[in-house]
Structure I
Amino acid sequence: MGKRIIQQARGKGSMTYRVRKKAFIYKIKFPTKTGEAEIIKLIHSPAHSAPLMKIKLENEIAYLPAFNMAYVGQNISVGQGKPETGNILPLKDIPPTTQIYNIENNPGDGGKMMRAAGTSAILSKKQKDKIIVALPNKKETTLNENCRAVIGTIAGGGKTLKPFVTAGKKYHKMKAKSKLWPRTSAVKMNAVDHPFGCGRGKRPKPKIAKRNAPPGRKVGHLRPRRTGHKR
């Protein structure tokens, strides 16, 4: 008789595998109104790699990743104004070659891309009602012209240059975000702990998991479009 593998144990939930709810109390979104907003507080959030800024627009409060050189009391424009650092504008109103972050995939979703510390994308070019954005990995994505973004670069850049030094610091860092660390390779486990366990010969063949496989069997290639070497 085997035991629950990690996927099953995490899915079931326990004292070992549980989400630290206090870390995820700040939800990133854009204000629904337009006008002048004020930065009223800079916040350290355990769930985010970058500091957050708490902004107030009339009677509405919103949380966003802070841009570089942001300070309390600073005013930023939402949905209007010039394309200056910190302002929130639709992509159609931002000139090409501008650095942007917290970009919406679809208009009104609150920002989904470029939210890690020190990151930013570049608005590459405009084509009719579509905007092409160049990402840091040298790929490009096409977005609706009404998607919004913040102008500038996210604060906290360079934090990855400082080493963790000890495994304990890395463990607590990952635990704050409810991430599994350290990760153990499946072939290094015993046969009762994982379908890839034992690893006789240490040369396992890739396995394709069925689409409707239950947790614990859904390991390996999950619904791959293709397998094998590219030619």
Structure II
Amino acid sequence: MPAWFGVADVLLKASGLVKGYRTAAGYVPVLHDLELEVEDGEMLAIIGASGVGKSTLLHVLGTLDRPESGAVSLAGEDVFALDEARLRVFRNRTIGFVFQFHHLLPEFSALENVAMPLLIARRPEAEAFARAGSLLEELGLAGRLQHRPGALSGGEQQRAAVARALAASPRILLADEPTGNLDADTGRRLHELLRRLNTEMKLTVVVATHNDRLAAGCDRTLRLDAGRLRPPAPG
């Protein structure tokens, strides 16, 4: 085990992850015997050049994609040992996702978008909308609840996407280039929001970013390179 692994309570552990894709030109390796431990309550940044595999890694950690080999343990659960039905329930209850492109449903209001995961989980409608409204208000969108995504700014759309990711009170938030589609100032504010959620809610956050400056605000930074995670080079 690498010397830079933590020794506190581990929420997320990946061991020996291998993942690649078959294309017309042949097999393209992405993750190669990758190891990772994320401590409970940590905010971790994963940096690396575009196309190096950061999104692939987050998709595997978040169980949206399966590795060719290796294991992922989250909150003590060997996630890929679960059948698809149980995995889907576990994912919805345990993991929140924020992507570079917000993926809000354009025909629904911000309130409806945030309530959607709870409604899909068959939570009572009144409870789902109360939770959604509370989250949107907490993230500074109290006056935008009934606005559809097209009427929101880019930063507002991403804050609504963060609220949606938090709706089911996940143990961990995975953010894939969440500021990549925003201007520098809006991106900085969103990153500060994620940090506040980590600090105040004790939410474990893993954020993939190509922005070294933003990554510097996290507890720890790892660089994805040649399919493996390593500490960034000094300086």
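Bear in mind that the values in this text are calculations on the coordinates, not laboratory data. Note that the structure is predicted; figures quoted are calculated from it, not measured. Cβ atoms are built from the backbone, for glycine too; each structure is taken alone.
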Assign the value 42, 30, 26, calculated as Cα extents along the principal axes in Å, for residues 79-206 alone, to the correct structure from I, II.
II
When helix-only ellipticity at 222 nm (-39500 (n - 2.57) for each DSSP H run of 4 or more, over all residues; to 500) is calculated, the result is -10500; to which of the structures I, II does this value belong?
II
Taking Rg/Rh (Cα atoms, Kirkwood Rh) for each of I, II, the highest value is that of structure I
Determine which structure produced the value 4.3 for distance in nm of label points 7 Å out along Cα→Cβ at positions 47 and 191, calculated from the coordinates; the candidates are I, II.
I
Given 21.2 as the derived value for mean count of other Cβ atoms within 10 Å over residues 63-70, which of the supplied structures I, II does it correspond to?
I
Ranking I, II by relative contact order in percent (Cα under 8 Å, 6 or more apart), the structure that comes out highest
II
